[in-house]
Structure P
Amino acid sequence: MHMADALISPVVGGTMLAAAVGVAAYSIKKIRYDLDEKKIPLMGVMGAFVFVSQMINFTIPGTGSSGHLGGGLLLAILLGSHAGFLTMASVLLIQALFFGDGGLLAYGCNLFNLGFYTCFIAYPLIYKCFTRKTTNSKKIFAASMVSAIVGLQIGSFSVVLETLLSGKTELHFGAFLLMMQPIHLAIGVVEGFATATVVTFVWKARPEIIENAAIGKSHGNISTKKLLIGLAAAVIIVGGALSWFASANPDGLEWSIEKTVGTEELESSDKIHKIISEIQEKTAFLPDYGFKTDEKSEETSEKTIGSNEEAWPAMNAGTSVSGIVGGILTLALIASTGIIIIFIKRRKNRASA
């Protein structure tokens, strides 16, 4: 559900970016109290895990569409709302800058649609209600399922609303909404199941991590070594190999646009859009999670794939490299941010002592 820049106007994009920066600043202020050396690696590895998980599109049977995990709810459950939001901000920034996934102008919109609604609405208002008194596998499953569906429904509705406010008249509000909500309901069910699986695993291995995240408490002496190793291994396996098995069908947003206007992508001749697009082309050294190719070789590749029905799974070195490099970049960005926050926190503590 990564929005391209062509879907929004500069005014809407700028407004949502300002709102996202405000939420990020507030989140940084809040996590200063519970962020410690144990939580930074967990944030980094979880961010890398969400990055590679989003690379795997799964087919929605009978629709010709596909979906991918958002990951915002999972991050909130394991890290807390504020740390989860900042981790998602890092994931989306790496994707937009270096892989051309989601527009730079649409960054604020994407962060709200995938991060804010899951971390600050679905998690605290729905998930916690299911697990407030007692936690068990059944409650985790029910809470994850309902929260994922609601969070994704709000996010998909937000996409429709953002295009409406941007004056995209070709995307008729009613028709676009009628496409977006049902397909993301199906995607939400899969995300709920996947979230419940990972959370149940962590809860059985280290329930303190989930409990501390819920109350904003630092991890202290909790050992996270085994969990970090397991997640890191998953990042390598998913990003390096399982990403080959991603569905070739358009994702829920592209599918909805195609059903509404007859094409998966909209074009924009706006000057600001062109400038930002040129910037993104220069920064994205692995566009669309693959090696850069010239136009001729790209056309030849498309013809070859089009004439070969056995093109799936797409065993592509560029995809593997993208998954591993993206995971490392995400981890590095999050770790650097966490270290800076802790440094500032300690400096203020010394000054006030």
Structure Q
Amino acid sequence: MTSPSSAPGDRARAVIAGIGSCLPPLAVTNTQVIARGNLDTTDAWITGRTGIHRRRLAGPAISTGDLATAAARAAIDSAGSAVPRPDLLLLATTTPDRPCPATAPEVAHRLGLGTVPAFDLAAVCSGFLYGLVTASALLRSGTCRAPLVVAAEKYSTIVDPFDRDTAPLFGDAAAAVALRLGDADEPGAVLETDWGSDGGGSDLITVAAGGSRLPTTGIDTGIDTGTPGHGDRCFRMRGRQVYAHAVRRMTSSSEAVLATTGWRPEELRAFIGHQANQRILDAVADRLGVPPRHRLGNIRDVGNTAGASVPLALADAAARHACAPGARTLLTAFGGGLTWASATLLWPDAPVRTAAPEPRPPLHDHQEVSPP
């Protein structure tokens, strides 16, 4: 579903004014993943089927919140004085620090943002684009002035290292953008968006245990919910079905948002799809008619970083000056739920800042304080 466009004559748009990213320091090769899980596969098979050569993994001392805080701070630093103090934080993640409470408020606290609204957003690999759609609408409505959209994932906590179908795919990372209100003609302007979902495919990408349907708690509620096993606590995916859905949904969503924007695929100068699998990315780009020279990504070196993949690829390409500011750009993603989303924008003119994960400071008894 394409999100409503602005009223006639309304040129205000959300503008990406700051870009930040965070990668954990440990790089793990395909050979190391195979050895750790004693997987019945090879480096050549993984590379040929996915395009992934290595990925970054966060150790036990690094949490999703640590990655998110570093990426968000880097985005704030990137924006500098061009953006007012952030007054809203959206965190897209499938791997929050805890089931309760949400991770976003603590990230906002660690950034020194005081009592700004902050919440987690769960749309799996579509999470960043869902966050971008939401923040853009809130910004244009006047609800906020300077939202931060952060996507952070630590999939190493939910991936089964012994599962050949998923263990080689995922990496840990975070990326963020700082937004401000601006004009539709300026670099970084988010022009049009499209998003949707199909709960009929909710069993194709899952972590079965941990929710109310199959809780992991040992509390005796008097209701027999079954006992979750090891596999229920891990990420599972029906790869063949997911491939077909991902190609179809990202293609149709991209076509819809391009039509709303009034762009032809051949006019694109940058295409970034969710970095799930190189074959999926190529299939979508081929169907849209985007030539290889305009397809941007970093799946080779970071793997599938789920909700963080689109902004991480954007940050990587921007750091390499892969596009000129203002270039016509298409972002698209597909994730569990099933969910999907796409956006057209003008390539941002913002310096990319990278940061190392920030260790969580000791927690103290809560005290009421005034916002800094």
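No value in this document is a laboratory result; all are computed from the given coordinates. Because the structure is a prediction, the values reported are computed rather than measured. Cβ atoms are built from the backbone, for glycine too; each structure is taken alone.
Can you spot which of P, Q the value 17.9 was calculated from, given it is mean count of other Cβ atoms within 10 Å over residues 76-83? Derived from the structure labelled Q. Tell me which structure, out of P, Q, gives -8500 once helix-only ellipticity at 222 nm (-39500 (n - 2.57) for each DSSP H run of 4 or more, over all residues; to 500) is calculated. Matching structure: Q. If mean count of other Cβ atoms within 10 Å over residues 36-43 comes out at 13.5 when worked out from the coordinates, which of P, Q was used? The correct label is Q.
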